[in-house]
Structure P
Amino acid sequence: MGDVIKNRYDFVFFFDVKDGNPNGDPDQLNLPRADAEDQHGLVTDVCIKRKIRNYVMLEKKLEPPFDIFIRQKQVLNRIIDGTQGETIQQRQNNLCERYFDIRTFGAVLSVGEKGAGTVRGPVQLTFSRSEDRIYQAEHSITRCAVTTEEDAKKQESREYATTFGRKSTIPYALYRMHGFISASDAIKTKFSEEDLKLLWKSLINAFEHDRAAARGEMSPVKLVIFKHLSHLGNALSGQLFKRVSITRKSDLPRKIEDYQIVVNKDSLPPGVTMQEWPEEDVY
C-alpha cells in the first residue's frame with residue numbers, strides 16, 4: 001500500500017446536478033434533500049462515500065487491500081467475528097489492512113460476538129450544500145403496464161392500461177463539500193499515499209459510473225486541495241476554505257458557466273501548498 005501519509009489535508013469539492021435528484025430524502029417522499037429553513041439543497045456525506053466505495057469496487061475488483069467493507073449483501077458480524085486476532089487492536093489492524101473504506105472513513109466494529117471496537121477514519125466529509133436555494137420540481141409519469149391482476153381488471157375498459165407515478169428533480173444546482181484528512185488518524189489505520197491518490201481519483205470519476213435516470217446529469221466541477229507541511233496543520237481549515245469563493249453571474253443559474261469559482265492563491269500561510277483540479281493532475 002505504500003507509505004502512510006505524513007501531511008494534513010483540507011479540500012473543497014464542487015459538483016453540479018442538472019434535471020436530477022442527487023440525494024432523495026426517504027422522510028420526505030424521496031424529494032431532493034433540502035435545508036428546511038433556507039431551502040438550500042443538501043447531499044449527505046454518506047451518499048458521497050457510497051459513490052467513492054462503488055468506484056473503488058469497480059477499479060480494484062474487491063481485491064485486498066482495496067476490498068470494501070460496507071456493500072450490499074455483506075454480513076458484517078460474520079466478517080468481524082471471522083477476522084483473526086486475539087485482541088481488539090489486532091482485529092482492527094487486520095480489518096484496516098484489507099478494507100479500503102475502513103482505512104479511509106473508519107467504521108463501527110463493536111458488533112458480533114468478538115467485536116473489534118471503533119475505528120476513526122482519517123478522511124471526514126461534510127454535507128454538500130448548494131450555493132443557491134433549490135427548486136424541487138415534481139413530475140407526473142405514466143407506465144403502460146400494471147403490476148397486479150387486480151389492477152388489470154380495474155382497467156379492462158381502457159384501450160391502454162396505465163400506472164401513474166411521480167418523479168422529483170432539481171433543474172440545476174451547484175454543490176460545495178468540505179473534506180478533512182488527518183495525518184494523525186492515518187497512522188492508526190495505515191492510510192497511505194496510494195490510498196490518497198485513489199481517493200482523489202474516486203471523487204473525480206465516481207459520477208461517471210453512478211448514472212441513473214433519477215439522478216440526471218451529475219458532474220464533478222472543481223477540487224481544491226490544501227496540503228499542510230505539518231501533520232498537525234499549518235493553518236485553520238476555516239481560513240483556507242474562505243479562499244474559495246463563488247460569484248453568481250446569472251439571476252437564474254442553469255449551467256456551471258452561470259457561476260464563477262474564484263480561488264485566492266495569494267500569500268498562502270507558511271507551510272501550506274495548494275492544488276486545483278482540473279487545472280492540475282492530482283492523482
Structure Q
Amino acid sequence: MATPRPEPRLEAVPEASDLWAQLRRAAEQASRDEPDLASQMNAVILSHGNLGAALSFQIARKLGDAELGAMTVREVCLAAFEVDPGIVAAAEADLQAVEERDPAIRSLLQPFLYFKGFQALQGWRVAHWLWLEGRETLALHFQSRISELFQVDIHPGAQMGSGLFLDHGTGIVIGETAVVGDEVSMLHAVTLGGTGAGRGDRHPKIGKGVLLGAGAKVLGNIVVGDYAKVASGSVVLKPVPAGCTVAGVPARLVNCPTDATPARTMDHTLADIVYDFVI
C-alpha cells in the first residue's frame with residue numbers, strides 16, 4: 001500500500017502595506033514634480049523595501065547629532081522594530097489617522113517627511129521601547145532630542161496608544177505616568193501634567209477617541225472618559241465622563257453625554273446649551 005503523500009503546506013505571503021504603496025507612489029510623483037527633491041525622496045522612501053526601514057531612516061536623520069550619530073540611532077530603531085513589530089504597526093495607524101483627520105494634507109508624504117507631531121510621536125515610540133528595556137538614559141536622550149527638534153515633550157515612561165493625531169505638535173507636554181488611549185487627537189500646547197511635586201501615579205488617563213483642543217490642560221491622576229472632548233484652553237482638574245464635552249477654566253460640562261466621535265471628526269464646536277455646574 002502506497003504511503004499517502006503529505007498535503008503541501010500553504011504559507012501566506014504577506015502583501016505589501018497599501019499605505020506603504022501609497023507613500024511610495026507619492027514619493028515617485030514628488031520626484032517628478034520637484035526634481036530638486038528627488039534625492040531626498042530616494043534616500044528617505046524609495047530606496048527602502050518597507051515602512052519600517054524608511055521610518056528608521058527618517059527618525060535617524062532627524063534625531064542623529066554629534067553626540068549620537070544617525071547610524072547609531074537607526075540601529076537602535078531597527079532593533080526596536082525587530083523586537084516589537086507593533087511599533088511600526090502603530091506608526092502605520094498614526095499615518096492613517098493623519099490622512100483621515102487632517103484636511104490640509106495632500107498626500108502621506110507631508111506627515112511622514114514634514115509634520116513634527118507625527119515625527120515626534122514615532123521617535124517617542126522608540127524611546128518608550130528603550131524605557132521598557134531598562135535603557136533609561138538613552139530613552140531620555142531621545143526625549144531630549146525630540147523636545148529640542150519638535151517642541152514636543154513626551155516622557156518615555158508614558159503610555160500612548162495607536163491611531164494618534166498630534167496636530168501641529170508645538171508645545172505638547174505629556175508626563176511620565178500619563179496614559180493616552182487609541183484614536184486620540186490632540187492639538188498644539190496640550191498638557192497632560194501633574195498638580196504638584198508629588199511622585200507616583202500623578203498624570204491623567206485619556207480614554208479612547210478623545211479630542212483635546214489647542215491649549216487644553218488636563219492635570220492630575222484623573223480619567224477623561226472614552227470619546228470625551230476637552231475644549232481649547234480648558235483646564236481640567238476633575239474626571240470627565242465618557243462622551244461628554246467640557247470647557248472653561250475650571251472646566252465645566254457643556255454637553256453630556258453624546259454619541260459623537262470627536263477625535264475622528266475633529267469637531268471643536270460646543271453645544272448651544274451650557275449646563276451650569278462644575279464637574
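Results, tabulated for the structure shown:
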quantity: Read-out relative contact order in percent (Cα under 8 Å, 6 or more apart), computed value 30, structure in P, Q; calculated: P
quantity: Answer label among P, Q for the case where distance in nm of label points 7 Å out along Cα→Cβ at positions 101 and 261, calculated from the coordinates, equals 2.5; calculated: P
quantity: Which of P, Q yields -11000 [helix-only ellipticity at 222 nm (-39500 (n - 2.57) for each DSSP H run of 4 or more, over all residues; to 500), calculated]; calculated: Q
quantity: Mean count of other Cβ atoms within 10 Å over residues 85-92 from the coordinates reads 18.1; which among P, Q; calculated: Q
quantity: Answer label among P, Q for the case where volume of the Cα convex hull per residue in Å³, calculated from the coordinates, equals 188; calculated: Q
quantity: Which entry (P, Q) yields the derived value 10.4 for mean count of other Cβ atoms within 10 Å over residues 149-156; calculated: P
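A short reminder: the numbers here are calculations on the coordinates, not readings from a lab. This one's a predicted model, so the numbers in the text were calculated from it and none came from an experiment. Cβ atoms are built from the backbone, for glycine too; each structure is taken alone.
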